[in-house]
Structure I
Amino acid sequence: MNALLWSVQVLLGLAMLSAGGAKLALPKPRLAARMGGWVEDFSPLALRLIGACEVLGAVGVVAPLATGILPVLTPVAAAGLVLLLLGAAYTHVRRRERTLVVPPLVLVALAAFVAIGRR
């Protein structure tokens with residue numbers, strides 16, 4: 001079970017690092033071209049804040065347990081990602097982007113698995 005949890009944590013961390021890094025690094029027009037029309041619903045500052053939360057969540061699901069420093073933060077970070085990703089899914093539902101709802105919901109399941117498995 002521990003190996004499965006670690007695999008999911010690393011996969012979740014990489015996915016969130018990639019998504020968050022793009023939101024932090026790319027200008028809004030390039031981000032909209034890469035990620036879709038939902039980007040237009042948010043200000044550049046909001047996009048940067050979402051990206052920062054995703055990057056911090058990526059670090060939080062791996063680093064505390066890997067280093068042994070405050071490992072209690074791993075399930076907390078995973079729970080935070082669940083909330084963030086539910087917000088992403090809601091945004092896609094609200095915009096009627098049905099196909100774009102699936103990826104955040106898959107990540108919600110992975111983050112919930114980590115949150116429950118590491119508590």
Structure II
Amino acid sequence: MATLTATLTLASTDATSEPLALSITDALTIEAPIVSMSRLTITTADNQEIVDDAVSGVFYFYAKNTDATNFVILQTTASVQYARLGPGEFCFFAVNDSVGVEARADTASCVLEYAYWKKA
């Protein structure tokens with residue numbers, strides 16, 4: 001087993017009537033299988049599977065849309081959409097057991113940077 005340290009920081013001086021300053025860190029225990037930082041060209045033609053729904057267990061998933069113009073849709077392998085990554089946007093979340101992750105580019109092909117780690 002290994003440890004993955006995740007940190008989320010949200011900060012703003014003008015988003016709300018009071019300054020926003022939130023930072024949370026968690027040590028996540030992970031095990032194999034692990035998919036290291038990878039890049040995949042996501043097309044508009046078809047949904048592309050990134051995490052297979054046949055793999056059991058919960059996964060921590062990171063993705064970043066590296067495109068400067070177009071967005072990427074993330075969804076379950078049953079085609080239930082749950083995220084839209086605009087140009088340069090990223091996400092990090094837990095993927096439920098037997099749900100999987102697919103991606104699809106909306107307007108033109110995009111390069112998606114991604115990695116995932118199985119929760120121990």
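Read-outs throughout are calculated quantities, based only on the coordinates presented, and are distinct from any laboratory measurement. Please read these numbers as outputs of a predicted model, since none were measured by experiment. Cβ atoms are built from the backbone, for glycine too; each structure is taken alone.
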Given structures I, II, which gives the highest value for FRET efficiency 1/(1 + (r/R0)^6) of positions 72 and 96 (r between Cβ atoms, R0 = 25 Å, to 0.05)? II
Among I, II, which structure scores highest (criterion: FRET efficiency 1/(1 + (r/R0)^6) of positions 16 and 56 (r between Cβ atoms, R0 = 41 Å, to 0.05)): I
If mean count of other Cβ atoms within 10 Å over residues 32-39 is calculated for I, II, the one returning 11.1 is structure II
Please compute distance in nm of label points 7 Å out along Cα→Cβ at positions 40 and 64 for structures I, II and give me the label with the greatest value. I
To test your reading of the models, identify which of I, II gives 2.0 for distance in nm of label points 7 Å out along Cα→Cβ at positions 24 and 104 when calculated. I
Label whose coordinates, when mean count of other Cβ atoms within 10 Å over residues 8-15 is calculated, return 18.8 (choices I, II): I
Can you tell which of I, II yields 34 when relative contact order in percent (Cα under 8 Å, 6 or more apart) is derived from it? II
Structure (I, II) behind the derived value 0 of helix-only ellipticity at 222 nm (-39500 (n - 2.57) for each DSSP H run of 4 or more, over all residues; to 500): II
Which one of I, II has mean projected area of the Cα convex hull in nm², as calculated from the coordinates, equal to 8.3? II
